[in-house]
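Right after this note come the structures.
Where a number appears in this text, it was derived from the coordinates with a stated rule and is not lab data. Source: prediction; values computed, not measured. Cβ atoms are built from the backbone, for glycine too; each structure is taken alone.
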Structure I
Amino acid sequence: MRFRLIPRDEGFFPLFADAARTTALAAMKLDELFGSLPAADPAVDEIDDLERAGDGITRTILTRLDKAIVTPFDREDIHRLAGHLDDALDDIRAAADLVRLHRVEKSLPEVRVLADLVARAAKVVERLIGNLSRLRDLQDDIDEVFRLESEGDAAYRATVARLFSGEFDAFDVLKLKDVVEALERSLNGLEAVAHTVEAVVLKHA
């Protein structure tokens, strides 16, 4: 039995859970946004507020990391995990902001599919991070995030193909392509969260 003179700081786990919950809520709001067009302002404002809250949580994690003596897992993994969650939320906000800035008034079915995948992946990440303190038995949720991201890759390719099919005005193509790329980056960020958790679990196996 190991005895620690200085106990490890378990306070990171609720902070990560808060960050993942905030990201999942923003992703849900983003998915709803695409179903409520052209009325975008209320949802965009809510997502902006959530992203600012997420920034605050990230700063708290990094400040705690700077002061912690014994961490629950490697410092670089704590930093990396905080960064990937922050990146995913940043890209969710970017997608919402671009909808407003570009005055997107209607969405394509392919874009709705991609937004739905972001929301679903963020929800799985919320559950995954909520169980992070176990540092085991997390592979099913990790694999689910990977599966949703793979679906997202296919949805992204289908959306880009539709945009460049000649069916749309060139300016509309550019506007929606910006939004779609932000959605795809967000999914990649959520996948990066799952990869980081997988690495942490393997180190503690």
Structure II
Amino acid sequence: MALGGGCEILLHCAAIQAHAETYMGLVEVGVGVVPGWGGCKEMLTRWVQNPKRPGGPMPPVSKVFELIGTAQVSTSAEEARENLFLRPTDGVTMNRDRLLADAKARALAMLEAGYAPPEQAELTLPGPAGRVALEMAVEGMRGSGVATPHDEVVAKQLARVLTGGDDADLTVPMPATEISRLEREAFMTLVKTPGTLARIEHMLETGKPLRN
């Protein structure tokens, strides 16, 4: 399992050797926060750079909003690859007893090939107009009873992060590090709200999410 913070750590890895039955996802909304260790930034980067995605700035934002906002968990390595939690180049091991050996071999091969870390990406995000579109969708979900009042609070913070904040401009690429800053800002805002504190306390006491 690689859920929440564990998933965020893996998203920053240069390569992953996953077991075939890997469960992986960003589930932070269940305790009333958004990913705060770069999960939003990494998923946005992957979906923006996905050559198979539809054109325009909103499709990748909407997809990442869906994945994180509904706490989707991939139940296999191949499903994780479809959701871009894993890259096309990441490996999959069927035999759990071989996993560590395969990962070690992968790391050594990368070293021998002269691995160098990639350059930081820049993203073109829709800004306030895109955020309004996502917020309207969330308000509709709350009105139909699909989302709870605090789901709406969390989702609106997530929408602000994924669309690039108040100053995003479609004509000006934004460094991915700015998304990380927005993540931390949203996380700290949410963790001070009564609704999120109630979710965290309930999870610690019962091990189950609170639908408030």
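Some points to look at:
- Computing mean projected area of the Cα convex hull in nm² across structures I, II gives 12.7 for structure II.
- Ranking I, II by distance in nm of label points 7 Å out along Cα→Cβ at positions 80 and 192, the structure that comes out highest: II
- Computed 2.9 for distance in nm of label points 7 Å out along Cα→Cβ at positions 72 and 184 - originating structure among I, II: II
- Answer label among I, II for the case where helix-only ellipticity at 222 nm (-39500 (n - 2.57) for each DSSP H run of 4 or more, over all residues; to 500), calculated from the coordinates, equals -28000: I
- Structures I, II, by mean count of other Cβ atoms within 10 Å over residues 16-23: label with the highest value: I
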